[in-house]
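Nothing in this text is a laboratory measurement; each read-out follows from the coordinates by a stated rule. It should be emphasised that the depicted structure is a prediction, and the values quoted were computed from it without experimental measurement. Cβ atoms are built from the backbone, for glycine too; each structure is taken alone.
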Structure P
Amino acid sequence: MIHSCWRRPILFSLAAALAFAPTPTFAESADTRSAMIFPGARWREAAPESQGVSSAKLKAAVEYMEKSFGPDGAKELVIIRNGWLIHKGPNAGAYHNIWSATKTFTSTMLGLMIADRKCSLDDFAVTHLPALDDRYPVYNQIRLRHLASMSSGYKGEVADVAADVQPWGDPMRYLNPVAPDYEAGTRVEYQDHQVFVLGRILTRLAGEPMKAVLQRRVADPIGITRWDWGVSGTVDGIELNNAAGTPSKSPGVEITPLDLARFGLLYLNRGNWNGKTILPAAFVDEAGKNQVPTAGRSTFLHGRYGLYWWTNDVMPNGKRPWPDAPPRAYTAHGHGSNFCFILPEWNMVIVRMGTVPIGRTTQGDPLWNGFFAILAEAVER
């Protein structure tokens, strides 16, 4: 597989050279909490105490994860506070597929198209994909917001293929509509078909592959240097990246924990990177809060799913998924226990990647809450 590289012109300004010059690894001892910083070519490391975090209690939280989160433990754990790297596991440079966490890259593409005024969250999908409702008129009520939050009711074909290669069918066949599951906006169902429809629309709007757009407008500006995004097929003669991270011959986003943390820091800063607006702040705010109703078979999503981000909003039982985490916390979530948590109240990004699942969401939430309960004692607020 060919992995993308971060390329820049040979001639560049002194300011740019200084901003992205390799930074020695070190631990800051002075108190540097006055302002957010942004990494250059490498993360700047700081002692936890310099960022208002107890080393002893942070160590206890990491040990809990190592013991409780399965074989991968905390080996690929990265913790950022105020833009400083305060913890990295021994495998923080591991590179692999993040599966369904890929979906947040697709919703990021939506934010870029909104920034370009090529669409809005409340546009009807048929405005950008007129054939969508040809067979089933009810699909004319689907808005882009519905597609981006698993609440569209759209359903596509599932073609039988070798289960060990594409256990959920050929993703490109998802683009062929079949009878809807429900009326848009009335329920939420975790299902990759609607993600591919959104990916198709965004690819058409951009006139180029989603990866090419994110490389130029997100990865390069924030310094993500090691990532790739598999191609599932073509639409209108343009490559369609695996929008949902669906298990198939073509992977979703592949990345390292240290680079995924840069993506998280962009969201923590509401789309701003060191003074430059990458994503609209209003879009980031929408992405990280609940967008779905409390109905549908996917009960684990009820009241706690944003624009492909899992949120800490109140569920129908009156509780939050992670009661010991800050209320505005949200995360990307992919099979194999790949997470990128954004914690605005703590000014923190936590990335934990791995290849071995820690269990389904109903099991993973209590494990994460146990981690947050310990970490909360470490964080000065």
Structure Q
Amino acid sequence: MHITRRKTKQIQVGTVKIGGDAPISVQSMCSTDTRNVQKTVEQIRQLEAVGCELIRVAVPDEEAAAALPRIKAAMTVPLIADIHFDYRLAVKAAAVVDCVRINPGNIGAWWKVEEVIKAVSDRGIPIRVGVNGGSLERPLLEKYGWPSPEALAESALNAVHALEDIGFTNMKVSLKASDVHHAIDAYWLFAHQSNYPLHIGITEAGTAMTGAVKSAIGLGYLLAHGIGDTIRVSLAADPVEEVKVGFEILKSLELRHRGINVIACPTCGRVEIDVVRMANELEKRLSHIKTPLNVSVLGCVVNGIGEGKEADIGIAGGEGKGILFKKGKLVRKVPMEELMDTLIEEVEQLAKEKEAEGDEKAVSGGDPSGWQPASPRSDRSSTLGKEIPVLPHR
């Protein structure tokens, strides 16, 4: 399947380009108290180790804002400050971080938003306009009766157009909802009327398993329709898991290729080796590999090579023996007790060879041409266009 990406304006957050033809980036947010610099930096390093490309921290008060310079100095990826309510915190954060996330709906009077925009403009950094159902403007709640997708999209458009009116366009936008359908609808409506890059996510998605499923469905749907320039998988779990799930979603759609993609057969009565244990061990022991490789762990010697023919390398085992194969061809037989260690060594060697060949496939996925949303409108009192685009799943 070829995915045609939405054609968006490109911005830059620190060293990371977002939108246009840039790869879809994966980000997360620290769960630590930002005021605790040591704990926050420890978690940031864990996130960096699994490939997180942008990291957001909460800035709820002056003490947290004062901690930002020390946190920023210890990082290798861009830092985003998450601000609510107090514009003064956003102004302070703007002097240090690579991007400021605000929700214009809860910052207060418009002059306060303008102060934030002046601060980020002086440093040449972008903002994320973050809209969610919990802080919609009262007129929109009265108009729609509830935080509907249409209300979220209109709120985001109003904020974008108001910022354009004061000459600011260096932004990305998010429209978060915890309901998968509502989030998809809101992003779909906005994407057809604006060309700003979108940060997509299902907010408050839930536990590690529930949240991963909701995010895979919601984000997967949007990404498959070309919508989304940076993603976060919001989980009530270790943020490291958010990054791992995010990359798996992108890999499954062939929008990014990073690290090991494990192909493992489902358990059945024919399997004579512990495929579940071996597949999990493989992911853990090869988590340091960044080169994209498909690795198979299959439980049937008879069908193993055929079932794993799409893999770069793999193993199959049964009846006390195992085989190692590459690209669907048998390499050699291996004693069962040596099978896993042999595979690990072979994968690491293959990764080194591919790196030497410059065979990294960290692609953005799809030619963005052909996806043509409406141009941004300049009127301050804008609403959704008269012709609402049809939502594909309705």
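Things to note:
- Looking across P, Q, the calculation of FRET efficiency 1/(1 + (r/R0)^6) of positions 75 and 283 (r between Cβ atoms, R0 = 35 Å, to 0.05) that yields 0.85 traces back to Q.
- Parent structure of the calculated result -7500, given that helix-only ellipticity at 222 nm (-39500 (n - 2.57) for each DSSP H run of 4 or more, over all residues; to 500) is the read-out and P, Q the choices: P
- Test item: FRET efficiency 1/(1 + (r/R0)^6) of positions 179 and 299 (r between Cβ atoms, R0 = 35 Å, to 0.05) calculated as 0.35, pick one of P, Q: Q
- Entry that produces 43, 23, 18 once semi-axes √(5λ) of the Cα gyration tensor in Å is calculated, selected from P, Q: Q
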